[in-house]
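In structure tokens below, several structures.
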Structure I
Amino acid sequence: MVTHRSVHKGFTLIEMLITVVILVVVSGVSVAAMITFNQNQGSEDDIRRVLTELRRVHSKATGVSYPPGTCTSLSGYRLTIPSPNSDKDIRVTAMCTPTSITEERVGVLRDSYFSGSVVKFTINAGDGKLIPFTPASPPVIITITSSANDDITRQIEVKNYGIFELL
């Protein structure tokens with residue numbers, strides 16, 4: 001008596017479908033994670049640029065670095081963070097006698113925007129003491145929101161004497 005054994009070569013249709021579904025789900029999750037990572041990275045880069053600018057201006061103020069021009073007496077440097085959603089630049093003004101000299105720092109933010117209220121403060125020349133433009137006392141809070149995802153918001157706390165802290 002001859003028995004025929006069926007030889008199983010290859011995969012069934014169900015096995016192939018399950019494999020394809022698993023691959024699609026895994027690739028979808030990884031693409032979503034990569035997009036979120038890129039959004040976070042853009043915001044982190046903007047935070048670093050703002051911190052660098054704050055440190056640059058603080059260094060100029062504490063070093064009593066006179067701007068080029070007709071400045072005979074320097075009392076400090078004023079930083080102005082613009083109104084929300086309108087600008088990505090920071091305005092730096094040397095508080096000089098006889099006239100103040102303003103420098104526009106263009107393109108500080110690339111992937112984000114300033115989302116808090118207008119922020120103005122002066123860093124005293126010499127000692128680096130922070131003087132807010134509003135009646136509030138230090139610290140001053142600068143809020144930055146990602147242009148790609150409004151849920152990604154970071155804050156920088158500017159304290160007296162050049163202490164900058166991420167919140």
Structure II
Amino acid sequence: MLDEYNTAQPSMKESVHIPHVDKVNTRYLETLVGYNARRTALVIIDEFMQRMAVYGLRTVDFSVLSLITHNPGITSKQLCNALGIQAPNMVSMINTLVKRKLITRHPHPTDGRAMGLHLTSTGADMMRQAEKTAAELEIDKTSKLSKEERKTLLQLLKKVYK
């Protein structure tokens with residue numbers, strides 16, 4: 001019997017084998033660096049976002065504040081370059097962090113057009129705790145790795161993106 005699309009339809013007496021999956025085969029995907037990196041990132045970032053919520057920080061906020069923590073006086077242009085963030089997005093983020101009294105702007109000592117970004121004492125206190133929380137998360141999520149394996153993993157990942 002043919003249907004309106006001219007495809008053969010099995011008769012009631014014919015047995016049709018319709019494939020189904022009991023266990024998903026991910027062998028091929030697991031050979032891909034991107035797939036494995038993404039799966040790992042999803043596990044870590046999901047937990048990271050939960051743990052940073054107590055500080056009111058998103059992943060990108062944490063990254064910006066961490067760079068300011070370790071690079072006092074960094075400019076927003078330098079932040080954009082380091083993190084691959086568009087300038088208009090950075091301006092909005094910086095304004096929010098200033099309003100939250102986590103950072104301040106000070107004139108750059110050598111570039112009269114630029115402003116250096118600095119943590120406030122509130123921002124510094126929060127970042128000490130937030131970075132401690134991030135370090136604990138990293139240890140938790142990589143607990144199946146030895147210290148040497150973790151070090152090697154970081155080196156290999158950096159080789160891919162640097």
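Each value in this text was obtained by applying a stated rule to the coordinates, not by laboratory testing. This structure is a prediction, so every number in the text was calculated from the model and none was measured. Cβ atoms are built from the backbone, for glycine too; each structure is taken alone.
Among the shown structures I, II, from which was the value 25.0, 86 of Rg and Dmax of the Cα atoms in Å calculated?
II
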Parent structure of the calculated result 3.6, given that distance in nm of label points 7 Å out along Cα→Cβ at positions 75 and 115 is the read-out and I, II the choices: I
helix-only ellipticity at 222 nm (-39500 (n - 2.57) for each DSSP H run of 4 or more, over all residues; to 500) derived as -11000 - corresponding label from I, II: I
If distance in nm of label points 7 Å out along Cα→Cβ at positions 19 and 123 is computed and equals 5.6, the structure in I, II: II
